[in-house]
Structure I
Amino acid sequence: MRFRRMRALGLILLPVLAVDTPAPAASVSIGTFQVDVSPPAGAPLGHGNYPPNVRVVDPLTARGIVLVMDDGPVVLCAVDWIGIGNGGYQAWREALAEAAGTRADRVAVHAVHQHDTPGCDFSAEELLAAHGHPGTMFDVDFAREAIGRVAAAVREARANARPITHVGIGQAEVERIASNRRILGPDGRVQHFRASAAKDPDIVAAPEGLIDPVLRIVSLWDESEPIASLMFYACHPQSAYRRGAVSADFVGLARAIRELTLPAVAQIYFTGAAGNVAAGKYNDGAIHRRLELAERLAVAMRRAWDATEKFPLTSDNVDWKVQPVRLPLREDWTSQPFEKTLADPGAGHAGRVRAARALTWIQRCERGETIDLTCLELGPARILALPGESFVEYQLAAQRLAPERFVCVAAYGDYGPGYIGTADAYAQGGYEITASRVAPTVEGVLMAGLRELLIAPSPADP
């Protein structure tokens, strides 16, 4: 890691096992929360496109931190659901903001994106219900009840916040998990789609392709006592799926392994910009692959933790930045065909859900709504929040924009825009581009927002 600028300014790198340098009186505090958000029996999974819940193999959780700062609390929340978008995302943010005593634009909610899990989109649900298909995409009552329970936990975390004096940063490479899903042919277009599980030997044998192989950890400490470990890695988080068996999958198992090692430390996992990255090269969908992938990820988590370097943390080097962006609507989309699909009694469920989500996004774009990109600055660390299924290129670009910072990316925020590719990717075609709800000009919009968050001067900069 390159921190020449910080060394020149007198900041000292401290290994976890070294004696801590005394920090000034802390004016930043933290509360942590964790809530079971497993769905009831029979609840729709995967936006209703997967078999419904027949059993909970391991529980799903919503977990995160409430960071109390001089200018108000900030909430980061990771939810073991497939996606939270549009009106669902707004409901989550508003409920957690009220519970923490802050504004909604100081709340970042991220789905971890395991697939045998529920989704939440109250806007699309309203459209489906209006056409006679209520509750087919997700269990609405359960979703609202889960939001309420998480909000109650956030309120308690805020009330019980304790001081933090240091931030830790550590990273390690992850071996034999991630691979790019888009395999290009000689003509430069996508020839093969390598999903989360792949069996075709030619597809499996193809190179890993463009990924970010590094797992990053930002930890928060009260002197020598660790309180929370925030982990970031860019890969679709599923092994065996489409079985009606609810699970936090291999990322949840890896997280649980770390909990056994550090039971007093809140273990919070965020999926990075993994729209075009999955485990297909190393996963054939067999159930035993889940534990294999979990063990590999847990090894990287341990190595990143062991490599942690600590820095003093005060209100002077903590900041929260918000950059609203208006993502461009896909150029060939209008409302009419999607309205027709919703009104068609013979349309299948998958088509109706796609139409409802597309129509919701079209309406948001027509209203000129923006999406918030956010960045939490903690000493040398930057925790960047991205919407939808952003491609890994955006994560790598963010790291290049701030090479002297420890840039971590949490994607799968507002799920409304769906896949967010690069300009080149839209010319290459492929599944993600077919499903995307935004135009190729999204790259310029998103990159401009990242520059504002990562390059523009900040009160947290020395």
Structure II
Amino acid sequence: MDLLRHAENAAIAANAPLAVRMRPQAVDDVLGQDEFLGPGKLLRRMLDADRLTSLVFHGPPGSGKTTLAAVIANHCSADFYTLNGGSASVKDVREIIERARVNLAANSTRTVLFIDELHRFNRAQQDVLLNDVENATIVLIGATTENPFFTINSPLLSRSTIFQFKPLCDDDIITLLRRALGDADRGLGAYTVRVDDEALQHLATICDGDARRALTALEIGVISQAQRGATEIVFDLETAQESIQAKAIQYDTHGDQHYDAASALIKSMRGSDPDATVYWLAKMLVAGEDPRFIARRIAILASEDIGNADPRAVLVANAAFQITERIGMPECRITLAQAAIYMACAPKSNASYVAVDKAMDDVKTRRTVPVPKHLRNAPHPGMAEQYGHGKGYQYSHDYPGGVSPDQDYLGVDATYYVPTQRGYEKHIAAYLDWIRKLQAGPDDDA
């Protein structure tokens, strides 16, 4: 039975895609993720000390999560089981846990359970793992492209160590491609391939850190020529371009990528960097972001971060929002770019934002200030006569400069709006200073 299973596994492995066949067998062969896998780093220390806890691998597709899980199992001489969170059941999990208990008791063999797309396990399924993860009956390695802090139960996270994977850099991708070209047993080394450096660089750039996409494209380019009977296979730039699809942007319109890109766009406009602003805008649009969402972010920033330093900014934002709603993509990209660049290049002030938040906090947390009687409405003569509503109000236009000398509009001493000296707001600051001097009257010492 074991011989039959071994033969089946060998046949499957031989027909597996290049990206699967070329998976590293040892920790030292794994590329990238030096922040936690490099010499002296946390995961490497855990492996060297043979003190492996349950792990959660979080990162984009093709960054090596599955590969590293298999390498770890091989490094620890452990039984290795793989499940997919989208299709596995509680029964599947319990069966593996039972085997793990038997093996651990019988011959001290540990079991690594790798669950791809762990975020697809519901709360009940994740809870099944808790006790056996805690007592180390199994070493759980969960892989997810979603933020684990939002998609995985807190009790399971507290029993695991989280590692965030980053996309592989271009140099690492090129190294993997050259390994595949030179490996006659698992790779494409059995073929005579003349490869151009610019072709490999193209794959490394277009795959965006996804090793699986790059290796698949290389395999397509080589095998397609071999099957046509080519004696010498040429993998040049043209072949590379024809072997890989257009660049796929990793972007979830409801997940971390959505909010991270929006944050980068807003902070770039706030930071007065038009180049970064238009790049993040372009990424969001290419990835399929709703342009109305972008227009709303621009409109919010126009008042929150620019305000009266450039009062025209909110008009530009409003126009951009209306145009975006009316014409949509692809034409509205130009309007959005114009508006976003305008925001990035406008003088900045958050004085209005600070003022309204401070005033709202006072309204919520302090004693409510009643409207002074002289400011109240008096639609009926009796309200003025009996209640005093409107009595003593000073009509501003009756006084020099259109400013009444001693009118109180709030009833308490408070300052909320403090204009900056940037953009148009410096003129507002000068005007308010002039009003205060006018209200103070002539200098008695003059």
Structure III
Amino acid sequence: MLLGLLACQKIESQVYRPKPLPQDPLVQVYFNRSLATEYKEPYRQLTRSGDDLEKLIVEAITSAQSTVDLAIQELRLPKIAQALVERHQAGVKVRVILENNYSRPWSDLSATEVAKLKPRERQRYHEALKLIDSNGNTQLSQDEINQADALVILRNAKVPIIDDTADGSKGSGLMHHKFLVIDGNLSIITSANFTTSGIHGDLKTAESRGNANNLLKIDSSDLAKLLLKEFNFMWGDGPSGKADSKFGINKPRRQVQQFQLGNTSISVHFSPTSATKPWSQSSNGLIGKTLTKATKSIDLALFVFSEQRLANILERSHQQGIEIRALIDSSFAYRNYSEALDLMGIALSKKCQYEQGNRPWQNPITTIGVPQLPKGDLLHHKFAIIDGQTVITGSQNWSWAANTNNDETVLVIDNPTVAAHFQREFENLYAKVVLGIPIALGKKIKAQQQTCPP
């Protein structure tokens, strides 16, 4: 393991580092895989390329004088938990909302429960144990748990926490928000969960650099008010009050909110929107409307792309001569419901059943692919860049489920300085893209065409 880390550090030191781009003073952008910066990880003690997103989050929390409001799908990083506790004990009002699937400390699980975990969840469990097990003896002492299990740290300090079952339900589709508001003014919105794999990298894999994620730090009372309104719908009376929290489609419907921040125009929308309501009024509707404004280019970096209507909008843009490039995470790019296949003019069935409304492009493009990342790392971004000027980002994957079931945030930011940061991230990832479809999948599709005509 040590030799692997040293080898990685040697390779990393030889990486060409472009100069950092200028930041907008009110809307700052960071990436955990940026080539322009480097930092030393706090857990693997590995010096690597990237912005330290955890440090940015901790610094924001530490700056709080009155309130910290955090809505995050998953929180496992002890330094963030410790920062929340420190502010809580200093008299700052701290509130935390989690997704119910991740609101229980990993160290609470019994051996029987661990045995029943699905493979991916069991892998996450063992990653958490490695983080908590400071002496490496594979046995967790209570002191280790108290020091490094983030949710135990919060629980021991009695930091107020709820999850999306606080409304008396079994939970929304997903409480998938990833935002933080400090003192009702400073907002952090990110695509990253607060985990080692989400920010730094898998502890057991020296080559891992974490899932590719971005973080926005926005100094705006207008944005903070909108995020806090969303937060308060979900919070209700908090953990000891009435079951009046509102998650999912139980939240009041709201229109897209737009405001000006210096030289930046920002539009905000929150999901979900009931499938019975007009799609144009949903977050995916906002994404679609923004895509139609393109006159030259659209670049996509998406974890999941399965919303047919967005693929149809992109097809019309393509027919108008707009250049489209897309990076999709390899774990989703080639599934039968992936719109990446539509863009490549390919139909893939599941047991000879094609996705309803499936529409492979008659004039496909060859600029669609998956980024080459270390094994285990994911392309977790949810962003698009339009004409090098406008960015769509936030927590929402481009899917029907995210749009109609999940608690999500979508931002549209019109600012060329901000867009330049996302463009550089896209180009860095696209430089190592694998375009088209794998040979094995191509053979499968040809075989299907003989037995399962579209």
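Nothing in this text is a laboratory measurement; each read-out follows from the coordinates by a stated rule. Being a predicted model, the structure only gives us computed values, none of them experimental. Cβ atoms are built from the backbone, for glycine too; each structure is taken alone.
Taking FRET efficiency 1/(1 + (r/R0)^6) of positions 206 and 230 (r between Cβ atoms, R0 = 30 Å, to 0.05) as the criterion, which structure among I, II, III has the greatest value? Working shown, then result.
Numbers: I: 0.40; II: 0.80; III: 0.15.
That would be structure II.
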Given a value of 41, 14, 8 for semi-axes √(5λ) of the Cα gyration tensor in Å, for residues 310-389 alone, point me to the structure among I, II, III it was derived from.
I
So if we calculate relative contact order in percent (Cα under 8 Å, 6 or more apart) for every structure here (I, II, III), which label has the highest result?
I
